[in-house]
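Since every read-out is calculated from the coordinates, none of them should be taken as a lab result. Because the structure is predicted, anything quoted here is derived from the model rather than measured. Cβ atoms are built from the backbone, for glycine too; each structure is taken alone.
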Structure P
Amino acid sequence: MTGAPPRTPIPEPGAAADARRALTMFSPVSAIVRRDAFTVPLEATIRETLERMDRARTSVVVVLDPGGRVPLGIFTHEDVVRRVVLAGSSLADPVATVMTSGLVTIAPQATAHQAILTMARHEVRHLVVVDGSGSFVGILSREALLTLARVGVDEIGDRIQTATDLRDLQAAAAGIRRLTGALLAQRVHVELLTHFISTLDDLLTVRLVELTADAFDLPPVPFCWIALGSEGRLEQTFATDQDNGIIFEADDADAEAIRARFLPFAHAVNEALAACGFPLCKGNIMASNPLWCLSEGEWRRTFARWLDVPEPDAILNASIFFDLRPVYGRTALAERLWEWLLPAARRAPLFLALLARKALEHRAPLGRIRDFVFDRSKEFPRTLELKALGSRLFVEAARVLALSLGIPHTNTAERLRAGADAGALDRRDAAAMVEGFHFIHLLRLRNQVDRGADADGANRVDPRLLNELDRAVLKEALRQLRKLQDRVALDHRIESFG
């Protein structure tokens, strides 16, 4: 049989599943970094460095301080041409005269996803990994990270980073959608697939914000563009609309004036994202809305109000705003907000109880006698709504679990795994819940490819049209959803729901 796309084997449970997890964008840098990276002392000559590079067959070395602990610079094969040969440098000169100083570093606990964004922001191909004391741990290459992203991701990532206008980014966005469809056809595991989508979408957003910022006279204060909702969870599909905001640094007295200068810029970014295929949020949860372009202090007061007076709007907002993460700018602003928010949420039992009730408004659509329970849709009879009554229910239950336990992750699968690490879920149950969530996500992606992301019923499936295996897996996925809901109901003493 010829012409069929190559298929990535579907991983088996157990050790193979663990191996797959090690190849996700959530993997810590410590799991990917080259700890045997070649180093030279600051006093080494260029000749000595090149000889050692040749013997070690490496294209990059890190230059360490006289104590051999702190990285001071990096030297690569590319530098040999530009800074040694073309510049006419003597091989007897110290390597310090031709190395790249001002290193871009990253911590071992950062994720691969954060590393890719850091490389994109600083336009570098290597990151030096240092521990909390600034000591050298290892080196991380762009190639090592992009091997996680397999076919085509490197090409699209380069296209995004070299984009000079909106038209270039629109072409890159179309490439992301084509690549996603190809990877889906190759049966790449859905978790890895959504990581690819999310990473490329983030790179595109970063570049778009950079290009747009050049056209505006932005206030000279640190700010952070944040992703919310499914973007914040890194769970985008083909049909993901925009949910975003801005955090900026300002005193209360200056906040209004600074916000007024950010809003036109934010509006331009939102419109440009829409032109790239990310629809404007119908609920106006976007950075161009003055309600969601706030100083760090204003964001804290907003969250505190929701936690202290958990009215229906507060619970509704929790489904979007409690999944925030930084995308561009001064990431410390978002990190500080999140570090404050997690313990604050744990100290708000009424809020968590109401959030749990909201998450359990609908039961998994699984019958005790019949396989599935259908809603009353006249347009799509005997179908299951895989978003509202499938993946969203997983998301909401996992969020309650995470906030109750102080789990810092925003991604649903990572929240469930961390719940198992904390002893709140059995490890095997958590693994099954993750696979169930991913299978429902996979069915949604398939539908969106087959019918079009904007088509009516793109998130609906008729179980009768599934093959026998997929139908059985869907049923088991909904069983796992019910088990997760039962766990949340037990934790928050909700006796009946749905």
Structure Q
Amino acid sequence: MRRDWLGDERMKEACGLFGIDAPGEEVANLTYFGLYALQHRGQESAGIATGDGRSLRMHKDVGLVAQAFDQLALDRLTGHLALGHTRYSTTGSNRVENAQPMIVEHPELGSIAIAHNGNLTNAESLRRDLEQQGIRFKTSSDTEVIAELLAHTSGFDILAVMRRALPRLQGAYCLLLLTRDCLVGVRDPLGIRPLSLGRLGETGHIITSETCALDTVGAEFVREVEPGEAVLLGHGIPVAEQLLPSVRKATCMFEFIYFARPDSRLQGQSLYEARRNMGRELAREAPADGDIVISLPDSGTPAAVGFAEASGIPFSEGLIKSRYITRTFIQPNERLRNVGIKLKFNPLREILQGKRVVLVDDSIVRGTTSRKIVEELRRAGTREIHMRVSSPPIQWPCFMGIDIASRSELIASGRSVEDVERLIGADSLKYLSKAGLLRAVKNATGFCMACFDGDYPVPVPVQLEMDKLALEPVAR
């Protein structure tokens, strides 16, 4: 998978989902705007499928939502049911064949469109089982594995098919399934990725990854879809069924720290307030002598505001971020990497000159961006740089949909905080503790924090574990 060298420091999440049942509404247009709100969850491809009670229609393409659709494409997507998807590829390359939704044919139900957020840990074994049944795959995506499993599972309604097929899935998955006359959303039994139900007007309903998408289209939040629960739309009042038992909840903590938009809500909490609380806890645990607090925009800003509030050190903008930098096809060398950082983040010299700066960010993954930012702040005349991170050190890879390939990519893996401090060039470096992180989210329970402690909520296949846990010798 080709990496984005202008933004390689950030972990990338799998996908965004938006599904709607709204008779009389232009559901394709509403889905388009919903996907716009979820663009942060995936920028590689986008697609929409619609159903009118008789047949399905679909359009998808690589690129951002605005690149994948025009009004003509949306006008062709008629019906009262729709599902949409924005993709970041964690399994399967960025080709239009891997874009979602995907459509398969079921012998009893006809066409089924499927969109997936997450990552299966047993995708390879399922693929082998299906191939032994004579099924030939067209893509390298684990979503097609799920689609073919559903297509080859008998049942006279979609919930019956799901009851038989879904227990075979392991890992993280939120799914939207669209038949010609109904839409179903389901969340895996651990609830690793978010999924919410909303109401639009008197008769419309929406299932989507984040509540910010409900706000965008003028819908009202109803509740979160529970782990292991399926919610069916298309026949008036939503029908909910607990399809799979949920014995442990393991919501990805990085949804709170970084992935979800700050104007979304999760587990009854404002994510902006949760992130501001992380900054407050960080100021209490790891105070710093500074003249100003700045953030690495935009994701570090809520925590930086909280740090400033709790410490009494004024918050200021110190780095200006270009909102128009995404990917480049220029092959990077060291000089071009430095240009890339300046394209994305430009320091305000008048603010920084001679100052002791507290730089707050939400996480450090590979450390490349942190090191370059520290260098840029030095060149801008900053006297001292005290970096504060509103999450614990990331030391373990993710098997549930985050693109960290191995421990060798993680700067904190196998290194002390002091080692990382020297590598990024800061005058001091401190992280928020796990206890402080839990206090910031109001001591809510049921999180996956495996990237911090290696305690994975699902069994990991041996080969996948060997590939990802490989740790190269620490360079000194």
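Observations
- At a computed 41, 28, 23 (semi-axes √(5λ) of the Cα gyration tensor in Å), which of P, Q: P
- Comparison across structures P, Q (criterion: relative contact order in percent (Cα under 8 Å, 6 or more apart)) gives the highest value for Q.
- Of the structures P, Q, the one that 3.5 was derived from, the read-out being distance in nm of label points 7 Å out along Cα→Cβ at positions 108 and 244: P
- Here helix-only ellipticity at 222 nm (-39500 (n - 2.57) for each DSSP H run of 4 or more, over all residues; to 500) was derived from just one of the structures P, Q, and that gives -15500; the source is P.
- Structure from which 27.1 was derived, mean count of other Cβ atoms within 10 Å over residues 44-51, options P, Q: Q
- Label whose coordinates, when semi-axes √(5λ) of the Cα gyration tensor in Å, for residues 292-435 alone is calculated, return 30, 19, 15 (choices P, Q): P
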